[in-house]
Structure I
Amino acid sequence: FYIGSAIEFDKKVQKFFQDTNAFVILEENPFNEILDKVIHLLNRLYGKKLILRWQYNKMMPDRTKSELAHLYFNPKTHKDGIPVRPIENTMR
């Protein structure tokens, strides 16, 4: 169980970003551009008969069910100083 201030938690998150350089904060959402490229590529592959219809259907993303992964943090309450643990949610 963890009780702490939001400001202190945000400081720990910022320290994690500075110390690791493991993640990049996106200034704008690239989701639609990425999705459009995937759809365009699948259409080209299917149009050139490089993939079968069932493969095309299986790989075609559903815009209503697709989203970018998002990152959140949990406190490591068992460690001294209570650092944060990054959790990347990639499943819906």
Structure II
Amino acid sequence: MDNGDKIIILFDVDTNQPLVDSKATVDALIDFQGKSFGTDYSGSWDDLRTLTITVIDNAGGNLAPMDVFYIKAGGNLRTADGLSQPSTAGWTIGGSF
């Protein structure tokens, strides 16, 4: 991945949009299974269902298509109404980079 590249995560329900404005807050929400975007990245919510993570410094980054990541229960990602249990959903990274 290059600096400025983005990963877009689409959820199937509206979410409570936990804080993702820094590497630390993204890492608190997502378990990259030992992989990394690099030394710095941040996230932003485009809407209630769309999370975009942007690479700021890709040094040491090793994420690749077909890698798997999971939402951490401790990240407290829930439905927008807050009534669901914390998500632990997982995805496979797609795309080309």
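Any read-out appearing in this document is the output of simple, stated calculations on the displayed coordinates, not a laboratory observation. Quantities reported herein were computed from a predicted structural model and do not represent experimental measurements. Cβ atoms are built from the backbone, for glycine too; each structure is taken alone.
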Tell me which of I, II gives 2.4 when you compute distance in nm of label points 7 Å out along Cα→Cβ at positions 13 and 61.
-> I
When distance in nm of label points 7 Å out along Cα→Cβ at positions 29 and 53 is computed for each of I, II, the largest belongs to = I
For helix-only ellipticity at 222 nm (-39500 (n - 2.57) for each DSSP H run of 4 or more, over all residues; to 500) computed as -13500, the structure of I, II it came from | I
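Among the shown structures I, II, from which was the value 12.7, 39 of Rg and Dmax of the Cα atoms in Å calculated?
Values: I: 19.7, 58; II: 12.7, 39.
Answer by label: II.
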In terms of relative contact order in percent (Cα under 8 Å, 6 or more apart), which of structures I, II is highest?
-> II
A value of 14.8 was computed for mean count of other Cβ atoms within 10 Å over residues 45-52; which of I, II is the source structure?
-> II
For structures I, II, which has the highest computed value of distance in nm of label points 7 Å out along Cα→Cβ at positions 21 and 37?
-> I
